[in-house]
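Coordinate-derived values only; no laboratory data. Keep in mind that this is a model prediction, so the values were computed, not measured. Cβ atoms are built from the backbone, for glycine too; each structure is taken alone.
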Structure 1
Amino acid sequence: MYIKRDKYLERIAKRGENGMGKVITGILRAGKSFLLLTIYRQYLLSQGVSADHIIAIALDDIKFKELRDSEKLCHYIANLVSDKEGMFYGFLLEKNVLDL
């Protein structure tokens with residue numbers, strides 16, 4: 001069970017396809033990642049967005065360590081979207097500076 005956060009979901013969804021990137025900020029452990037990776041992702045899937053059009057990269061995850069380099073990140077994303085059409089949704093979760 002979790003808190004739905006309908007207000008935040010509505011605000012994100014309303015502005016979701018205006019062509020501009022979004023930045024979700026807040027204190028540590030406030031639920032930003034959960035809002036995006038669980039709640040908003042489920043919303044997108046329910047709206048017919050294909051799972052392969054939702055890209056999530058957690059830069060603090062060791063498997064994405066190389067993508068902390070901006071050029072490598074750009075190439076990685078370009079390879080994911082190169083042969084596909086339509087809108088893509090990308091979630092980049094930042095590296096916590098306290099972990100450095």
Structure 2
Amino acid sequence: MRFRNKGVRVEKRIPMAVAVRISGHVQLPGTETTFTENVSARGARVLTVRRWKKNELLHLDTLTGEFHARARVAYCTPLHDSEFAIGLEFVEPAGQWVVAES
């Protein structure tokens with residue numbers, strides 16, 4: 001996620017549910033299969049049952065196998081029913097993501 005200044009996002013987010021796997025949680029190892037809420041060329045908002053810390057690194061890949069990335073957690077927001085939303089910034093993307101960089 002690139003911000004122009006004080007939280008103003010440069011890229012437009014597109015509401016889109018993409019099936020992904022995330023892994024790399026320090027305290028709860030293993031892989032979680034989940035969905036995005038919205039996407040951009042450089043990141044995504046992902047639903048998760050795990051609480052992540054800001055700036056933690058994780059691995060994300062699509063279920064289709066067309067894209068994978070090392071990603072940084074920009075934020076982790078509690079939702080309802082022990083669920084969280086995490087904002088991810090792709091640090092090392094590889095493959096075909098659903099939104100091309102412009």
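Quick look at the numbers
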{"quantity": "Relative contact order in percent (Cα under 8 Å, 6 or more apart) - structure with the largest value, from 1, 2", "calculated": "1"}
{"quantity": "Origin of the value 14.9, where Kirkwood radius over Cα pairs in Å was derived from one of 1, 2", "calculated": "1"}
{"quantity": "With mean count of other Cβ atoms within 10 Å over residues 20-27 derived as 8.9, matching label from 1, 2", "calculated": "1"}
{"quantity": "Structure with the greatest value (metric distance in nm of label points 7 Å out along Cα→Cβ at positions 52 and 92, set 1, 2)", "calculated": "1"}
{"quantity": "For helix-only ellipticity at 222 nm (-39500 (n - 2.57) for each DSSP H run of 4 or more, over all residues; to 500) computed as -7500, the structure of 1, 2 it came from", "calculated": "1"}
{"quantity": "Among 1, 2, which structure scores highest (criterion: distance in nm of label points 7 Å out along Cα→Cβ at positions 12 and 36)", "calculated": "2"}
{"quantity": "Highest-scoring label, criterion being Cα Rg over 2.2 N^0.38 Å, for residues 28-83 alone, among 1, 2", "calculated": "1"}
